[in-house]
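These notes open a run of structures that come right after.
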Structure 1
Amino acid sequence: MIDLKKDYDFLGGEVLLFDKNLDWTSFDLVQRVRNSLCRKMEIKKLKVGHAGTLDPLATGLMILCTGKATKQIESFQNEEKEYIATLKLGATTPSFDMETEEDSVFDYSHVTLEIFVEAAKKFVGEIDQVPPIFSAVKVKGKRAFEYARNGEELKLKSRKIEIKEIFVESFSLPIIKIKVVCSKGTYIRSLARDIGKELNCGAYLTDLRRTRIGKFDVEDAFNINFFLDNLGTIVTN
């Protein structure tokens, strides 16, 4: 959380925790922070970067680094992540989330809490995961989502990731909320797709919130509006 009594050195380097808004891209947040700081500090350039992308339809913790602290970005990216994810069973979408419309529906009446837990267990540990085609993965110089939105066929290679924990937070068919602790590079949308396949009923993500990165918790983060409202005090100090 921002301490309004602290002397901030954004050029020397600061590590800032933000709770990203829904529908904002990660770049939107970085750009807003950078531009606001530059105007307030009356400088032309300031290094600002983030330690891990969040999709526009996801909310939650993002770590932003300024100035010389940007050298720490890679170490933060390597930390384990924690998410709260909401899945809808019985349907699929091309993007594995709500960015696209449902393209198929299935019967999910056979799924019980016990069956779901057993299916989820199969994805705990080191696994091979195929990223969503609606993602920022680069293929031949283009983002995968560019191929997807143009209707082009594209097969993405699987990646080694580690899922350390999947815990059921609530179960009310067809909606299931889970907590996921995982390594960097994990796509929770892909996990939703894979669990749906394992259950033979399809599934996609309806909500995603990142709650932790390493030792940093979203409870200690602040909203961009708070940052902007208090920018005069923050920069003056």
Structure 2
Amino acid sequence: MSDSGFKVHAMELGPMENFVYLVEDIASRRCAVVDPAWEVDKIVSRAAQLDLRITDILLTHSHNDHINGIEGLLNHASAEVHLLKPEYEFWDHELEKPSLHHGGDELRLGGTSITMLHTPGHTPGSACYQLGNEIITGDTLFVFGCGRCDMKGGSPEDMFATLKQMKERLPEDMLIHPGHNYSVKPTATFGEQIDGNPFLHYDDCDSFVNFRMHVHDKMRDEPYAPLNKQQLKIANLL
């Protein structure tokens, strides 16, 4: 439970180890579902068990494994769909009248303030959602990893800039909630990422791009364990 009046409930669903999050505003009993996918009945059941009313759907990005439950969820709940405008323009979408936002916009879920951060790299309009001292990162930042940049709309240069900005701006005690359960632990602090996430160790874009696009997937397997700067140096990767 957060001192700010909200709780973040994680559900691992589907064949790709997706995390779907239910953000609970404690006072109002309102709930926002982040990246509804795969097993909508389980999402609806979990909200009911928690005595929550689903009023909002937040999308971190538009890849199918994060959005394939939207229609099913909307059949169960009258919810407003939120995403960043650059992602809506990138997405081959069929949504009717979603709420479009820009980076830095604030959403209100009852008494809970949610800030939308524009974090391109995995897709042009990828978003992270900051709630108090917690952040839901989608496929931008995993525990000890980051999202791929070799799919349509991906940009390793943008991902480098995004992660650099996050490293400069986010407090080390902030708790991250990633889009997939790819690591040795489901969540971690940002400080743990600074120490053990190899993608946060690079200070120049070219080296980052080479590691993300050509090296990482050949040398690391899931679940991702921490990899510090010294280990990268020993492996001649930094």
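No value in this document is a laboratory result; all are computed from the given coordinates. Remember, predicted model here, so these are calculated numbers, not experimental data. Cβ atoms are built from the backbone, for glycine too; each structure is taken alone.
For the structures shown (1, 2), mean count of other Cβ atoms within 10 Å over residues 159-166 is largest in 2.
Who wins on Rg/Rh (Cα atoms, Kirkwood Rh), for residues 95-166 alone among 1, 2, i.e. which is largest?
Numbers: 1: 1.05; 2: 1.00.
Max of Rg/Rh (Cα atoms, Kirkwood Rh), for residues 95-166 alone: 1.
Out of 1, 2, choose the structure whose coordinates give mean count of other Cβ atoms within 10 Å over residues 47-54 equal to 19.1 when calculated.
The read-out was computed on structure 1.
Give the label, chosen from 1, 2, of the structure having the highest value of relative contact order in percent (Cα under 8 Å, 6 or more apart). Structure 1 comes out on top.
Matching task: 61, 38, 29 is the computed value of Cα extents along the principal axes in Å. Pick the structure from 1, 2. Please list the in-between numbers first.
Numbers: 1: 61, 38, 29; 2: 53, 38, 32.
Label of the source structure: 1.
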